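Got some structures for you, see below.
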Structure I
Amino acid sequence: MEGLAVNRQALVRRGRRLEYFTIAWNSLEGIVGVVAGITAGSISLVGFGVDSFIEVISGSALLWRMSVDAEEHQRERVEQITLRIVGTCFLALAAYVGYEAIRNLIGQKPPEHSLAGIVLACAALIVMPVLARAKRRVGTQLKSVAMNADAKQADFCMYLSAILLGGLVLNAVANLWWADPISALVMVPIIAKEGVEGLRGDPCCD
């Protein structure tokens, strides 16, 4: 039993390190995404940046979850609170991105090209799969629904990065201005689904 307790403590420490990295990475990702998106007038890029800030909230909540890991009853309550906080944030983001994307399509508002956005999306496509895999491993071993949900968020971030990259490249290479708001609209159901699962407290990944 003592060996199991020591092993769990090691897993918790690893989980904390992953969440510290998540907070640092997504803070940078969010700043670059929002600033570049506002500069270029790209709703998909702004949405991606705000998504990164929501993942900072998620990472902070997971640190809270890890801090009470030794208290079994407290652990479950904190997991549910964490999932609901993050779920609410994602539903708000889905509503915002959907509204702005439709407004830009109706107004035919073309965004400028964004090299910074393209580089950001490429970097996220490299980092997020590795981070998701590491979080899923820890979450499975700890039997933590919240950590597995956080791993799934990293997967979603990878999907959003691919969608974002497609829209930005089409706009930059072929001057297809509508690719940006369309990319944002494609993101909406993905973000909303994540929000609903968080509010319901669904175990995202086993």
Structure II
Amino acid sequence: MIEIFKNGGPLMYPILFCSVIGWAIFLERLRAFAVIRRGMPPLLTQAEQKLTENRLADAALICQESASPLARIISAILKQRGASRSHLKEVADEVGSREVVSLQRYLGLLGTIANIAPLLGLLGTVLGMIEAFNTIAALGVGTPATLGGGISQALITTAAGLSVAVPMILIHRYLCSRAERLALEMEEYSLHFIDLFGRAD
């Protein structure tokens, strides 16, 4: 495997770097999404309990101590005590839109990696073919042995670029769908809290 990597030429290193960064983003986002999802139900339960006891300061403190995006939404709602339901919904939407951006952290970079990995492979293909034609120019038609280096580099980098790009495209779409589902869940939780906290329009 190491020998194949070396035969792929210098572009194998940026392709490998893209793969490492892409999988690191995938694992980091999976962990972050799992923590956020697990933390939302107990946070809402605790905030509701303090709300029913009319202990708004304690509810706000719970939100301040939490790193959950939902906590920041609820905290913003609590600061609008006495406001109408429609106003609270506007506040929740405004804060929620900012929190959705935090859910999508690194996903743009992951999408970029998915796009450039096959291009790096294509560039390696071109460089390999250039090497093969330079060999032909220097030695004539030559033999398979003399042409094999350039052609091998071309095929290896192409395969490596595609091997990185295909899973990156899949995990990018998967993480985007997970982020959208989390955003919808946060919206549902915040609307539920607004129904308990806000007054009728």
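All of the numbers you see were taken from the coordinates with simple rules; none came from a lab. From a predicted model like this one, the values you see are computed outputs, not experimental measurements. Cβ atoms are built from the backbone, for glycine too; each structure is taken alone.
semi-axes √(5λ) of the Cα gyration tensor in Å, for residues 10-57 alone was computed and gave 45, 8, 4; which structure, I, II, did it come from?
II
If relative contact order in percent (Cα under 8 Å, 6 or more apart) is calculated from each of I, II, which structure is the one that comes out at 35?
Value 35 for relative contact order in percent (Cα under 8 Å, 6 or more apart) corresponds to II out of I, II.
Using FRET efficiency 1/(1 + (r/R0)^6) of positions 90 and 130 (r between Cβ atoms, R0 = 35 Å, to 0.05), single out the structure from I, II with the greatest value.
I
Starting from the value 2.6: which structure in I, II was distance in nm of label points 7 Å out along Cα→Cβ at positions 34 and 106 calculated from?
The read-out was computed on structure I.
Figure out for me which of the structures I, II the number 17.8, 64 belongs to, where Rg and Dmax of the Cα atoms in Å was derived from the coordinates.
I
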